[in-house]
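In structure tokens below, several structures.
Just so it is clear, none of the values below were taken in a lab; they were calculated from the coordinates. Fair warning: this is a prediction, and the values are worked out from it, not measured in the lab. Cβ atoms are built from the backbone, for glycine too; each structure is taken alone.
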Structure 1
Amino acid sequence: MSGSDSVIAETERFSAPNYSPLPVVVCRGEGVWVWDVDGRRYLDCISAYSSLNHGHRHPRIVAALVEQAGRLTLTSRAVHNDQMGAFLSELCALAGLEMALPMNTGAEAVETAIKLARKWGYRAKGVAHDRAEIVVCRNNFHGRTTTIVGFSSEAQYREDFGPFTPGFELVDFGDLEALRAAITPDTVAFLVEPIQAEAGIIVPPPGYLAAARALCRERNVLFVLDEIQTGLGRTGKMFAHDHEPGADPDLLVLGKALGGGVYPVSAVLASRAIMTQLRPGDHGSTFGGNPLAAAVGRTALRVLVHERLAERAAAQGEYLDEKLRALRAPCIKEIRGRGLLVGIEIAAAAGTARSYCERLLERGVLAKDTHAQVIRLAPPLVVGRTELDWLVGQLEAVLR
């Protein structure tokens, strides 16, 4: 039995079977590469679902983590710490919003945005008590809490977890008229991903986000963007909504790459008018805004800006797209995406995406399937052309 086999056997003996990971055991990472316990190297095209935009163990981010860990790690929000204010100041300046509420995970941040939107709806818009509605999109993925899976259209995410929280209306992603029809006087927000990543890298029609934003403003509804996977450089702009002028959100939800690949950090950003609807005791998190998270998040933002990682994602993404479209493999139904968030949809007659990901694994590429037929490619934004050329070579061998 190899080292990987024994680790996998132990893990599956003691771990709840709520995941079906690729059969590889990773023990070390650097930049765009990871190594398994048997010493084999892999190009990481999963990036922990966009959490590793900076690459594995970016030296500046790791140094910030270690330095802060040597001074102060956790305070809770019972007192102030010397890191959170500076972090939120820089985050708000980068996003062009006035205030932020720090949390830990993406799902926590989405829950926070839901609470903020409802609080605003009752206190500012004047919606009647317990009547607030939020419009969401089919095939959304906003997290795994009970409230969030309650408005998922994926049957497995909901099965045996009810009863669910009411107050959510589902519409088709990219359909502006469906959104218009769904908005009522009780609607307080439209919660949407700029690109549906988990759904298979679904990009909306050009102009959809800006038009949805305009409609929300017209109807006095908050436009809430979940940029947990698409934000912080992944799509070739700092935020995916930057691709469309006029698509700026009322509430912006961030996570994953905000932690620089070393620590869980998330946040919700909004105007002062929205954020100050909260009073002490309305919401909180023991770890949210802790000094270790703040020091890491602040450094992660600085690295993104100083190393121009969004611009790099745009250039490398364009290069990768050109190379992928030249493959012309019969099994490919469609290639879609933006920047370094790419989906290769496999024709149903050619098998499932999982089988192709397993063959890529054998060739030293970590890639994950989503929605049965889509191979999702999301390498760290620090990836170079040499690595992309090698990746395309492995894809060509597997897809053809």
Structure 2
Amino acid sequence: MNDYPNIHWSENGEEKSARWRSESGTIPPKRVEMADDRMKADDAYRLACEGTGLLWRGDFQNARQLLQAMARRTDDKPRKKQKIATSPAESFHLYRQAQSQRARTLGMLLIPFNADHSIPLRRAPDIAQACKDVYGEVAEPYISTLRGLQGLIGAYEWRKNGLEIPALGARIFPHYGVFAPIRGEYIELVANTPLPKSLTKKSHAFDIGTGTGVLAALLARRGIKNIVATDQDPRALNCARENIALLKLEAQVEIVQADLFSEGRASLIVCNPPWIPARPSSALEYAIFDPDSRMLKGFLGGLAEHLEPNGEGWLIISDLAEHLGLRTRDDLMNTIETAGLKVMDKIDTKPHHPRVSDASDPLHAARAAETTSLWRLAIK
């Protein structure tokens, strides 16, 4: 745990410190006060807004209730002084600012952990295995946020129970910090698009940015004999290897650590990059936000060099960024053209996640107009 900073506080007239754990990369609060069951939600919310960390010493379940009360106050905060957006892009940036501020405020409720990942609080759940899956073995006590712990527990439940993938006829088990395939429309696109004829000569495919390994597994189930699935995130690599092993597809799928492409060429190269060209605010957001479209441009720019003759590149991407004013269709087409590629076909589908119909969502107009597409690309 030596890569993590210390958090300092005063308790009962004694100066104390411990390791600080934050998987989102946030720094520990400079000011810390003790908090317990006597603390009122209004006081907790005020202190959190001021940047004061609240190190909990009361009942764990009461801490959960306090966090819920703080969340209600955050969501009900008057919007009188909030700037009115004049464009979809500005709406997006204001929305992200509000979400970031919300996360900072709710991240001020802190929980102590023992070196064995147990929580020394009344009525605390047994979360040792969930913490061990993420942190591994640790040598000393530490402090983290209750909100972060809740995310960790949720991820542990996903990893334990898995997500049913109808197109695969099996479950995928996401790890903490690895993008979970909860939006099935892009998987259906890969499942239903006709495979390139060049695979009959060389049954070899690449899955770029494999994440959980779901698309690599799907390609294997579709009969491709050799798939190289790449990623550069150690958590994603471990997750993909575990899923491929559980599905008994190791003979067809090789997991390789690489920034985009592995060596060689393939008849089919698939990539589902992050769809939003914006800077992540934490390490956990890299599966959603792609700064300056780095991964998208990298995939398109290297595709021709790695495709077999008559091979195809499949780009799976949403046009949400276009509806938000963060990227234009011309930008995408110019990148494809500059890479020496041509569009053979574009297969569209509409997303069906709950936010599409949530009119209270600040980004509802863009989400309602969103289309997810599989672009079939080839060398000019």
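Structures 1, 2 were shown, and mean count of other Cβ atoms within 10 Å over residues 255-262 at 17.2 was computed from 2. For the structures shown (1, 2), mean count of other Cβ atoms within 10 Å over residues 15-22 is largest in 2.
Work out which structure the value 2.4 belongs to, where distance in nm of label points 7 Å out along Cα→Cβ at positions 55 and 87 was derived from one of 1, 2.
On the way: 1: 2.4; 2: 4.7.
It traces back to 1.
Calculating FRET efficiency 1/(1 + (r/R0)^6) of positions 159 and 247 (r between Cβ atoms, R0 = 41 Å, to 0.05) for structures 1, 2 picks out 2 as the one with the greatest value. Ranked by relative contact order in percent (Cα under 8 Å, 6 or more apart), structures 1, 2 are topped by 1, which has the highest value. With Cα Rg over 2.2 N^0.38 Å coming out at 0.98, pick the structure among 1, 2 it was computed from. Comparing all candidates, it corresponds to 1.
One of 1, 2 was used to calculate FRET efficiency 1/(1 + (r/R0)^6) of positions 191 and 311 (r between Cβ atoms, R0 = 30 Å, to 0.05), giving 0.55; which? Before the final figure, lay out the partial values.
Details: 1: 0.55; 2: 0.95.
Computing FRET efficiency 1/(1 + (r/R0)^6) of positions 191 and 311 (r between Cβ atoms, R0 = 30 Å, to 0.05) on every structure in 1, 2 gives 0.55 only for 1.
Hey, distance in nm of label points 7 Å out along Cα→Cβ at positions 63 and 111 derived from one of 1, 2 reads 3.7; which structure? Comparing all candidates, it corresponds to 1.
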